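Scrolling down, you'll hit the structures one after another.
Nothing in this text is a laboratory measurement; each read-out follows from the coordinates by a stated rule. The structure displayed is predicted, hence computed values, not measured ones. Cβ atoms are built from the backbone, for glycine too; each structure is taken alone.
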Structure P
Amino acid sequence: MIKIAIYGKGGIGKSTTTANLAAAFAMLGKKVIQIGCDPKADSTINLLGGEPLLPVMNYMRDYDEDPEEIGLISKVGFGGVLCIETGGPTPGLGCAGRGIISTFHLLEDLELFEEYHPDVVLYDVLGDVVCGGFAAPIREGFARDVIIVTSGEKMALYAANNINSAVKNFEDRSYAKVLGIVLNCRNVANEEERVRKFADDNDLRILATIPRSQEIIDFEDEGKTVIEGDPDLPISKIYTDLAKKLLKECQEVES
């Protein structure tokens, strides 16, 4: 089973990257679970035709109990991707990271992986802060690998550096490692050079470069990934090629 946590600064495109990767893996015949780990709970919306999914934390608040089966807190989206959103506390109350930890423990109790037998699990994680629950995918062994999504903007690279440092803090415990960077272009000045320098300074690879694309925006307006909207587009092929690369590399490590 391939388990990847995708981190990045809020608004940098990590959910777009995660959903398109999930769709690409599914198109390659893989059984995929995508778990959104952000209080906004919008990670999976473009796999579900634009329809939001009831987050786990909302279910627990609304019904004052833990769900007894996965079907109560999940939906099957494009390509058979099983979609789950952790959600967060009532705004202004509680810790958002705590919602992630509670959800992960619940999924363990429900034996999600044993019941569903996924080939690929993707965690879409807010990376502005990498502490408490937001570090759970890398700290508690849920993900084996980390991808950092960034642009060439100063604050995006600042967040990327924090994420990379956080992952390195757990390396000696045989937790997750950083596979590399996805450059999600914002067309800022000298963007590729800035990200290349950051990657070189931190001994990281740039796994893929996603150009600024109106097609992504247009299909998201329809509640779709570009993979679903038109898998033959050049932008779709970038995501598909990245999925193929990740499958090859992660499977080689597992074998």
Structure Q
Amino acid sequence: MQLLEKITPLFEGWNESLIWSVLQGHMGYAIADNDEAPTAAQTVLGDYCFFAGKASAAFAAKAAATEIVPRDESWQQAIEEAWGDRVEKMYRYAIKKEPDVFSRETLERYIEKLPQGYELRMFDAAIYEKAVSESWSASFRGCFKDAADFLARGVGVAVLYEGKLVAGATSYSVYSGGFEIEIITHRDHRDKGLATACGAKLILYALSHGLYPSWDAFDKRSVHLAEKLGYHLDHPYVMYMVK
């Protein structure tokens, strides 16, 4: 039996697409405390690692990413014991995965409200290269290997102003039947509805292609945007950021 098959039961019921991406073999990798008979494991994708199974400080110390997510309180204790003041405890916000909650009419209206002078365009090779070449938008590369991988498996909606990329909504990662959304707006173009417009267009793209656009919120501002687009908050959860 392959390692991913062996550790999948440890993550059962954890409704997180970044975990699914790894366990389904699309992206990232996993590390177990014992490859033959694992009792604990972490899935690693991009900046995130998720710990499940029997908690231990020794295994928590092997976190392979800078943003560490514990399954429960026992893992919180293990991470704090292993990392001490080298990590900062934070809260993220899980958003419910509800395929039938979106109003296409509402999303279309948000797109129509895009301010004059701004243009929505689907990501292509040229836009992708623009995005990853600037620090503010570099995370649009997501968990894809390169431009070819992104264009083959990912999707993105860009907001252009005078030909320059100023905002966008893209797939950060992919899993069977969907992708995780990443939205960024350049600081000089915020509070204009750009994130709402490109987020709406990306959600409509997903729905028209039989995909689910999964959302996980970094802060309450992201929660507000998600709810505006039709999502609902599930619950806050603990994350540790390596300093």
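For which of P, Q does P(r) over Cα pairs in 10 Å bins from 0, in percent, calculated from the coordinates, equal 7, 30, 34, 21, 7, 1?
Derived from the structure labelled Q.
Given a value of -12500 for helix-only ellipticity at 222 nm (-39500 (n - 2.57) for each DSSP H run of 4 or more, over all residues; to 500), calculated from one of P, Q, which structure does it belong to?
Computing helix-only ellipticity at 222 nm (-39500 (n - 2.57) for each DSSP H run of 4 or more, over all residues; to 500) on every structure in P, Q gives -12500 only for P.
Please compute distance in nm of label points 7 Å out along Cα→Cβ at positions 110 and 158 for structures P, Q and give me the label with the greatest value. Numbers along the way, then the final one.
Numbers: P: 3.7; Q: 2.2.
Ranking P, Q on distance in nm of label points 7 Å out along Cα→Cβ at positions 110 and 158, first place is P.
Given that distance in nm of label points 7 Å out along Cα→Cβ at positions 86 and 150, derived from a single structure, equals 2.2, which label among P, Q identifies that structure? If you can, show how the numbers build up before the last one.
Values: P: 2.2; Q: 3.2.
Computing distance in nm of label points 7 Å out along Cα→Cβ at positions 86 and 150 on every structure in P, Q gives 2.2 only for P.
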